[in-house]
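Read through the structures below before going on.
What follows is calculated from the coordinates using simple rules that are stated; it is not laboratory data. Everything quoted here is computed from the prediction, not taken from an experiment. Cβ atoms are built from the backbone, for glycine too; each structure is taken alone.
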Structure I
Amino acid sequence: MTTQEIIEKLAFSAIGTPYVRGGNDPFNQTKWDGKMVGPGADCSGFVVWLLRSTGIIEMNKDMTANDMFSTWGHNLIDPGVCSFYGERDVATHVMVAIGRNLCIGSCGDAGVCVRPVHYRDDFLGFAAPRG
């Protein structure tokens, strides 16, 4: 199984889990801002959970969508490429690109879901963790 297939399998296992502000695990409660939240994840929490679970990134802290967008490389060949949304080069939302012009992530009322990459008008571009 390729890394991209592993990413997709794990990501699809979380479809339907709720969007939870500050959450970073679709299946377990986590601590955020001094209190327990979840199970569920916000957009950046889901991406960090997914990429950490598949071994693409190794870090112990959560990152905001803008932290990722401003520090990651823009090599679009590597597994774990993410699509970013926001305005004026400040990312406020992130999802993982899964090919076929689709991405998966945690989106407000829908929770973890699949959307077309350009489902929002504020698409900023793609970036991937630097290896």
Structure II
Amino acid sequence: MSKIARLRSGTVWFLRILLALAFVTIGFAKFGSPMWIDNFARWGYPDWFRLAVGGLEIISGVSVLIPKTLKLGLASVSVIMIGASITHLRAAEPLGHLVGPAVYLVVVFAIWGLRRSSAPAMSSTRLELGR
């Protein structure tokens, strides 16, 4: 493995771990933090929805760490952050509230892009399969 490939792989794992820690931590906070209870009530969502989002955040965070579920984890993080952005816009909150979801989406796309750029080209995969 080349030096650049090792650096890319290390960067991807670093970002995956950060994303997982953030989502697992925030997901657990949804289960009892007064701030999240108040926010979901203010946004007009029922308690069960807050708990469902928290559970999904925990599952998404863990999924990002497991190679076989990485794509599903990244997709679910994206959906959650798009939903968070829509919630902030519907509640007419200051645009600064969109920074968090935007940063998480950038991290998702960075992971996705760094992984794709290190994947073998499709034509070389076909050649290897044909041997």
_Which of I, II leads on percent of Cα pairs over 12 Å apart, for residues 11-50 alone, largest value_ = II
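For structures I, II, which has the highest computed value of Rg/Rh (Cα atoms, Kirkwood Rh), for residues 43-114 alone?
Largest value of Rg/Rh (Cα atoms, Kirkwood Rh), for residues 43-114 alone: II.
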*At a computed -6500 (helix-only ellipticity at 222 nm (-39500 (n - 2.57) for each DSSP H run of 4 or more, over all residues; to 500)), which of I, II*: I
_Between I, II, which one scores greatest on distance in nm of label points 7 Å out along Cα→Cβ at positions 35 and 83?_
I
*Given a computed value of -0.69, -0.99, -1.23 for log10 I(q)/I(0) by the Debye sum over Cα atoms at q = 0.14, 0.18, 0.21 Å⁻¹, which structure among I, II does it belong to?*
II
